[in-house]
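Below are structures written as structure tokens.
Bear in mind that the values in this text are calculations on the coordinates, not laboratory data. Worth saying up front: this structure is predicted, and the values here are computed from it rather than measured. Cβ atoms are built from the backbone, for glycine too; each structure is taken alone.
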Structure 1
Amino acid sequence: MLARKIGATAVVVGRDAIAAQAVWLCVPDREIRKGAEVLSNAGGWQGKIAFHSSGALGSHELQALKKRGAAIASAHPLMTFVRGVVPALAGVPFALEGDAAALRVARRIVRDLGGQSFTVKETRKAAYHAWGAFASPLLISLLVSAEQVAGAAGVPRAEARRRMLPILRQTLANYAERGPDHSFSGPLIRGDAATLEKHLGVLQKFPGARSVYLALARFALQKLPARNRKQLRAVLGEPS
């Protein structure tokens with residue numbers, strides 16, 4: 001469906017001729033360089049455009065095609081993709097970097113998909129991708145930790161997922177509309193050290209979740225508003 005929207009055609013490398021002016025490699029990161037080398041053997045790359053869709057790797061992975069005369073770039077959507085779900089790309093940011101000619105074409109494709117493009121230096125692609133990891137897969141990891149703790153409260157995992165949705169949705173809405181400082185709530189912002197001690201006590205039975213709790217609480221004390229910081233640091237085992 002997305003391919004039709006931008007007039008794209010999928011081809012089987014080694015079987016189909018590549019006549020397109022622009023080629024977008026959508027393969028696992030470990031296959032990008034090898035794929036570019038295989039494609040470069042076909043020739044006919046002078047003046048063409050080649051992209052890959054890795055978030056962590058730079059356009060240099062397509063160097064074999066650049067040597068054949070192609071302009072190269074990377075174009076990565078800041079979006080989660082899982083089997084069985086086709087997310088809408090309207091408003092989705094795409095991180096771009098590469099040759100000027102390739103970037104011009106990439107911006108047009110992103111616009112046709114309804115997305116928004118911005119540039120990232122090739123040397124910062126790993127940091128960009130780590131940012132994306134915090135926004136989605138590691139967020140899922142955090143929620144799995146929350147499910148485990150819900151079990152200690154006698155709430156089964158499936159029920160915990162359902163019951164967490166209202167607070168999750170409101171938290172994201174607050175974050176989007178008000179920013180982090182005005183979305184932060186709970187015992188840390190109130191300076192409630194006694195409640196923190198209770199949390200850490202019950203989490204002794206769940207060392208993995210306890211480690212996550214401590215890491216996030218300690219980071220919150222560094223970056224978010226909180227009262228009674230000295231006592232909170234003592235409870236969290238940090239120097240005052």
Structure 2
Amino acid sequence: MRRGHRPSAAPAGRPRFWGRHAVLAALANPDRVVRRIWGTREALMPLDLPPVIPATFCDVADLGRLVPMDAPHQGLVAEVEPLPEMWLGDLLDKGQDDRRPLVVLDQVTDPHNVGAVLRSAAAFDALGLVTQDRNSAPESGALARAASGALEQVPWVRVVNLARALDEISEAGFWRIGLTGKTNKTLAQTLGTARVALVFGSEGEGMRHNIEAHCDELARLPISPRVESLNISNAAAIALYAAATRDMGENR
């Protein structure tokens with residue numbers, strides 16, 4: 001390990017992760033390439049790092065210059081390569097007995113929300129996450145921090161056209177449920193027993209009309225009228241819990 005020097009800017013396309021959960025999960029993921037790591041002596045010394053990863057001791061002030069202001073780096077920062085691209089067909093090519101829910105996000109751009117959705121997807125053993133490759137949050141330090149390690153655990157597919165992807169999801173046997181407040185049907189009434197894809201719209205505008213049209217049903221969460229709506233990450237957590245605990249013996 002080298003002693004600290006003033007950190008330089010990250011190369012284009014390489015995100016920097018910070019915080020123990022995000023950095024340690026990246027190190028543990030065989031599909032993730034970690035290019036280098038910085039840390040305090042207390043944080044780095046206990047780690048059994050591969051010799052191919054350059055590691056540099058830094059003080060807290062220098063680590064703070066590597067990340068956004070006030071980011072809670074917990075003494076660790078890593079520069080990584082984005083995860084390899086995954087094809088939607090590879091994700092969907094699971095046996096019909098794999099009933100784990102799929103999560104689809106329509107133009108959700110807040111990295112904290114996407115990270116929180118990934119964390120809930122990991123907690124409830126979702127099959128994976130599908131987003132557009134444009135107008136969606138990319139891999140970033142903020143997203144990895146919010147995901148608390150789940151970015152390395154939940155398969156994430158980015159597609160060019162989300163409507164076409166929903167067609168492919170349907171052909172794979174998934175019942176596509178769009179979560180919205182513009183319907184009287186509750187999620188419990190639409191879940192049934194089929195493989196399910198839960199579709200969520202953006203933070204402000206919700207699902208686009210074309211995406212709603214590519215859902216088999218629209219459903220709402222039965223929240224109190226005193227609350228207009230839930231944050232998308234909270235809604236996703238509740239919907240994933242409902243999908244994970246539904247009565248598999250009930251017929252649609």
Work out the source of 1.00 here, i.e. which of 1, 2 gives that when FRET efficiency 1/(1 + (r/R0)^6) of positions 206 and 230 (r between Cβ atoms, R0 = 30 Å, to 0.05) is computed. 2
Here helix-only ellipticity at 222 nm (-39500 (n - 2.57) for each DSSP H run of 4 or more, over all residues; to 500) has been calculated and equals -8500, so which of 1, 2 was it run on? 2
Tell me which of 1, 2 gives 0.10 when you compute FRET efficiency 1/(1 + (r/R0)^6) of positions 110 and 158 (r between Cβ atoms, R0 = 25 Å, to 0.05). 1
Figure out for me which of the structures 1, 2 the number 3.8 belongs to, where distance in nm of label points 7 Å out along Cα→Cβ at positions 46 and 174 was derived from the coordinates. 2
Comparing volume of the Cα convex hull per residue in Å³ across structures 1, 2, the largest value goes to 1
At a computed 20 (relative contact order in percent (Cα under 8 Å, 6 or more apart)), which of 1, 2: 2
